[in-house]
Structure P
């Protein structure tokens, strides 16, 4: 999903699901579980995005050191979109 335009929500959600599946395959079960729980909070409202952003931040703080560079970049992109949805910036 690396391109100059932001992803559509459909592309974003597909990328999040694919990233969670990749984390599971790569043995990052705790990170995958945290992201899946946060993703499940998305309800179309800002509070759901905020809960998902909290999960992303938790993964970033506690698990991302064990990720490869591409996975850290994916998490960064996922975080940027969620942050924009919460803070409208």
Structure Q
């Protein structure tokens, strides 16, 4: 999380505010507002990438493989414990 001063400057630029407006906020409120605005930016970027169409999904399924780490160096009984733990058994 950036310092409060940086958050204030970002708010001044974004909303054309000045010190009078940001001085009314507590440090906690500034950080919450910054987190909300940052999440909005991340979500907007994700939306711009777009939802993959069915052709892209099918192509990825047909060509992609799930990554499975090589566990040959781990004893078999230990491997089974790891797998069971991952599967929630």
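Read-outs throughout are calculated quantities, based only on the coordinates presented, and are distinct from any laboratory measurement. Fair warning: this is a prediction, and the values are worked out from it, not measured in the lab. Cβ atoms are built from the backbone, for glycine too; each structure is taken alone.
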- Task: For the read-out log10 I(q)/I(0) by the Debye sum over Cα atoms at q = 0.15, 0.16, 0.25, 0.26 Å⁻¹, a value of -0.50, -0.57, -1.43, -1.53 was computed from one structure; give its label from P, Q.
- Result: P
- Candidates P, Q; helix-only ellipticity at 222 nm (-39500 (n - 2.57) for each DSSP H run of 4 or more, over all residues; to 500) computed = -24000; producing structure is P
- When distance in nm of label points 7 Å out along Cα→Cβ at positions 8 and 24 is calculated for each of the structures P, Q, which structure yields the highest value? P
- Who wins on distance in nm of label points 7 Å out along Cα→Cβ at positions 32 and 64 among P, Q, i.e. which is largest? Q
